[in-house]
Structure P
């Protein structure tokens, strides 16, 4: 694959560059070259991480369980453990953390997953939509000829 020197830059942002026939995506502080012809479709997938929620939930259960095991002469400690456990319990359901990935499907049905930082999610969404428009245009041109 050779990169044409006549390729015109059509779109760029902090996540990548889109040219007429290829694009570059930021990937682990380096860029990756991909030709538009080799891509079947591209999606930005938003997923949710639950590790922190499970940790806080389990801590709340442990605190509440320990408060029931303590003797009754430590009433302040028991009430404090139950209160902090209840706060942890409710906060485990309220806290949300999301991860983003770009899923790139090649024409030979191989998938490539690129992790996106949460800070770049809007830029990644923009560049994915621009690249999808280029892919649709390329497929319609191929079908017409």
Structure Q
């Protein structure tokens, strides 16, 4: 008996590869939004961890915030496909819910201006959109 993936079950390697490519797509798109959107709105300033001043959002944080959740989503997709009936559909619903919930962050007092919050919200939508589109399509 071989361990070949079936229609409903993909190997961890293929899903992780798709998650890696999806993280690169999301990182590039979000970096473009960060630089172009930041230039259009006068910068994306966020509250420092100390809570005393607003500082520009470093582009490295954009990369980290694009790659880490996508790789975690790849693991989640693998678990959903492997152990749950209708795993892909359940994964998609969870991605939509988490993406919608994540939109509260950019509009909190953690961001200096409403315009910067809109740019950050677009970045969240890009991340969720790439998860729905590329990860479920290729994973």
Structure R
């Protein structure tokens, strides 16, 4: 479920970002906001169970990348919820006027999420590859 929500939000966010720049429209904005709220709760539950599985902190590369990804996603979610509150206040009354700084934080944090999640997954796969090679 987490992967599907992250994929939907990633694609939806990229569509919104590009469409707003190129066409001045915001297709799927309501879906992006509502799925983002659901993602916040699902990600919180995932992160809680993930931390219980991987603790204690060991200071390895994948730990640092995972923490950075978690913090970037938390920043993305918090800024997205703040933008979603703006959307909720203006729904049906025309397009919401988002604060530029908050929108920028959300967009930059979103790109950090994509970067660090990919790095974290890559580091874990590389570590596991090394373990499999050592077993044979």
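Bear in mind that the values in this text are calculations on the coordinates, not laboratory data. This is a predicted model, so every value here is computed, not measured. Cβ atoms are built from the backbone, for glycine too; each structure is taken alone.
Tabulated results
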item: When Kirkwood radius over Cα pairs in Å, for residues 23-78 alone is computed for each of P, Q, R, the largest belongs to; result: P
item: For helix-only ellipticity at 222 nm (-39500 (n - 2.57) for each DSSP H run of 4 or more, over all residues; to 500) computed as -15000, the structure of P, Q, R it came from; result: P
item: Distance in nm of label points 7 Å out along Cα→Cβ at positions 87 and 103 derived as 4.0 - corresponding label from P, Q, R; result: P
item: Structure with the greatest value (metric relative contact order in percent (Cα under 8 Å, 6 or more apart), set P, Q, R); result: Q
item: Structure responsible for 2.9, with distance in nm of label points 7 Å out along Cα→Cβ at positions 47 and 71 calculated and labels P, Q, R on offer; result: Q
